[in-house]
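Before anything else, here is the set of structures, which you'll find just below.
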Structure 1
């Protein structure tokens with residue numbers, strides 16, 4: 001048996017007035033996912049244990065079958081591993097967003113958590129220049145994809161509270177600045193970066209072209225080096241992951257999965273869905289299980305776009321689920337799942353049980369007649385239970 005897991009990041013939502021009291025999953029045209037829900041086994045999974053932040057780091061760790069209560073040390077060290085950054089045992093990694101801060105006469109707002117969704121090429125220039133300008137033997141900046149980067153503090157502090165910038169869009173930043181031991185150092189670093197980025201020629205060019213400047217950094221998601229047992233040792237199958245997001249690459253690499261580069265995969269709503277499906281089919285030839293992670297619905301939710309979220313869900317169904325389903329035989333079992341809810345009304349993540357379906361062509365069941373959406377399934381599993389269910393059966 002071969003196994004395929006398709007994660008539509010942030011697909012779950014709340015009912016929306018604009019959709020007649022339905023969610024994007026309910027109204028999206030997704031014949032493959034709905035067929036699998038009606039003929040497969042449906043349930044819900046609680047991916048965010050009590051007391052944990054409702055982020056994709058915790059949620060995806062759960063979906064890969066690792067209890068965050070045992071393995072979670074922070075988001076940034078996972079992403080750092082996915083980027084090939086070596087951390088010492090005393091080093092602290094921080095997620096480093098390029099952001100746009102909106103300066104008003106009496107306050108500063110988080111104008112855009114992604115610096116206007118700055119391109120990877122532009123971002124590399126800014127991050128590399130920051131590393132030259134304010135980096136030193138203690139602080140190093142590493143470029144990632146688009147607005148997502150890493151800062152490493154050698155022998156640094158990490159037991160402080162920080163806030164994801166996508167949680168505070170259009171809010172005043174002052175109440176959400178880092179707090180706790182070492183926070184003054186982090187805030188000072190952010191201020192130094194803001195002064196440098198505001199005057200950077202690339203940002204002046206962006207403003208001249210009518211674009212939002214990436215005029216600051218926002219440091220969050222800190223943690224120390226992560227350690228995981230291998231997926232092969234834990235579940236006795238060989239795996240790979242298709243993703244464009246360093247966070248998911250990091251989890252995959254830490255558990256011993258192959259994580260190949262996929263041309264055209266962007267980690268945004270313009271990603272090449274079919275290229276991801278084609279890579280997954282290629283990987284299935286010599287792997288037992290392949291995870292496919294698609295970030296697009298989550299990004300659409302952060303942007304507050306109902307239209308883009310529905311479009312992303314339909315693209316996942318047509319170009320990922322459908323393409324793989326039509327190509328594989330009866331020996332492939334599917335798991336369709338979302339890592340967490342990202343309600344458009346909140347524009348951020350929300351911890352609640354989210355729907356999943358397990359389906360195989362040669363084992364049809366009397367599943368959920370409404371199809372794949374927030375109403376699917378009653379019994380709630382945790383992440384490890386879901387992976388065991390998927391691999392071993394009900």
Structure 2
């Protein structure tokens with residue numbers, strides 16, 4: 001027995017050494033100015049953890065406002081934005097220095113921020129104030145406050161930048177905002193307690209998950225019509241859209257299932273058991289794999305979209321929630337909300353020493369109750385301090 005344990009230990013050490021060897025070789029080939037960071041909002045620590053994805057180490061802990069929740073990166077400049085729900089403001093983080101360089105005041109109880117494709121505007125729904133703050137990200141200030149429905153939870157900008165979709169949880173409605181006129185075009189009644197929003201890449205439709213009625217609403221953004229109310233599982237909390245826009249995956253928290261919606265026909269093609277209390281879903285860039293955090297079973301389900309089945313179940317920390325894939329798609333970052341760490345799962349080619357397609361790479365300490373994560377990669381233009 002001791003001999004077998006020793007062999008297993010030696011194999012694990014060899015496998016770890018091989019990974020670090022090849023990883024260091026890869027790093028040596030990268031541009032010295034290349035940066036790749038994950039930013040994790042820690043809701044109960046009032047901090048953002050910065051993880052260097054080149055070395056998988058905690059690079060810095062940034063103090064922000066009270067109860068940070070939503071976090072987003074600017075695709076056009078090296079900035080990251082953290083929404084602080086408790087202090088009702090946004091911390092602007094310079095990704096070059098990983099420092100807070102500005103704070104923008106908002107209204108009551110903001111939770112999430114969405115950034116326009118051109119990087120010029122940010123949109124924040126203030127759930128405690130029944131309005132949306134429009135931010136000029138170049139001037140770092142609020143340029144408009146738009147009245148919407150009651151308890152708006154999320155404001156999502158369409159890819160073409162013309163329409164802002166706002167889910168009004170307590171009004172059972174969706175507000176469609178004209179981003180040029182900065183006014184509400186229309187308000188559409190949907191299902192009970194609308195929350196998460198997904199918009200197709202061509203900006204033609206929006207889908208809204210209604211956690212209170214086990215439904216997803218489909219809205220035509222061109223003529224402002226409610227197209228369908230689709231029955232899914234109990235408590236749909238998260239929508240994960242395939243990058244090609246063809247299918248939408250719904251995480252049904254209290255049904256332990258996912259539902260798959262065909263976006264062109266507004267039909268539910270099927271529902272599948274996925275794990276205990278599925279919380280979030282992330283789809284790979286090649287549209288082939290869905291990763292689902294099962295909040296109630298401390299595991300990640302890997303679902304093969306083409307095969308239509310779960311191909312792996314990966315153990316992680318306590319109460320996994322938010323997730324993100326690295327730019328290479330080879331690493332999955334999982335936020336363990338109860339244990340306060342980030343599990344890094346590696347996707348690899350199976351070998352004799354590592355027969356599985358996925359393996360635990362490391363676990364990185366974060367703050368208390370990590371809730372959201374965003375990845376930012378760029379070429380630095382500033383010399384390190």
Structure 3
């Protein structure tokens with residue numbers, strides 16, 4: 001898209017997208033809960049995101065995928081009311097600032113064999129195509145792989161910061177796109193109107209949607225292990241998590257914002273590129289992250305009943321078996337010899353900077369220690385007292 005050209009607009013209205021989703025799935029249900037957020041999303045995509053040609057085509061395809069998956073999930077809940085009775089026991093939520101080591105912790109725990117986790121393809125296509133649990137998952141996997149190939153071709157650098165892989169653990173942020181009420185949209189596009197609307201919505205909507213999705217996926221697989229989940233978007237939302245998952249284990253990673261902020265901005269650049277030539281709104285993100293951390297600190301003071309395991313960045317980059325031992329002790333899980341062997345095997349196969357270093361610098365984004373230290377002063381003081 002050239003400097004003076006107009007951004008591309010989505011061709012379909014909310015009503016047309018909903019009708020097309022019904023047509024594609026053959027499911028004649030009216031998705032009432034999708035109507036308002038879908039309209040807000042469309043407004044933001046058309047007015048704020050400045051989508052380029054490839055981006056607008058990808059967004060139209062994405063919205064149809066999300067709406068089709070929503071309809072299929074509703075179909076299956078109606079056909080199998082026992083899904084609502086599935087128990088999600090002691091899920092572990094790994095969260096923290098963007099770029100603070102949450103991915104490493106999640107993938108290491110997933111590699112133990114002791115947890116149920118979300119591979120990318122299930123975040124991309126969580127719903128059964130046919131409604132039959134015996135169906136092959138291969139078509140869902142194939143479409144997820146096709147998307148990853150497209151995304152990597154559009155933004156090769158993104159793999160250095162966060163690599164999407166069909167069968168590898170992925171954060172539930174992507175699955176929560178299906179709720180249509182999630183902060184994840186801001187990671188890939190400028191969505192001013194949506195951000196303003198999202199601030200008026202209760203986070204309970206998103207957490208409850210996650211609960212239902214986990215029940216649905218656990219019913220599909222028949223696997224009855226505790227889930228390990230991961231998303232930076234949970235920072236500050238601890239009370240909502242505990243309200244829905246009373247026995248959840250909260251594991252928070254900590255790293256100096258002087259390191260996380262330029263790294264997060266660099267990843268935003270890479271995540272926006274497949275959809276738009278417009279630069280991300282860095283200051284908006286920075287302010288939002290600082291607010292989330294302030295809310296987290298307030299939750300610590302006002303809700304002492306909510307227990308959080310704190311992990312420093314040096315612990316994350318250190319020996320994996322020591323890190324796992326700390327998490328397992330907090331979660332009340334026995335650490336077996338087999339688990340330790342699985343961890344060491346995963347570490348040997350996944351050294352740091354496996355694909356190359358993800359390079360970034362404060363100066364690239366007009367950041368200075370003075371700016372960051374002021375914005376995150378309360379959190380930095382808190383973290384320094386922790387370790």
Self-check item: helix-only ellipticity at 222 nm (-39500 (n - 2.57) for each DSSP H run of 4 or more, over all residues; to 500) from the coordinates reads -16500; which among 1, 2, 3
Solution: 3
Quiz item: Once relative contact order in percent (Cα under 8 Å, 6 or more apart) is calculated for every structure in 1, 2, 3, which label goes with the largest value?
Solution: 1
Exercise. Tell me which of 1, 2, 3 gives 31, 27, 20 when you compute semi-axes √(5λ) of the Cα gyration tensor in Å.
Key: 3
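Every number in this text was worked out from the coordinates using simple rules, so none of it is lab data. None of these values were measured; they are calculated from a predicted model.
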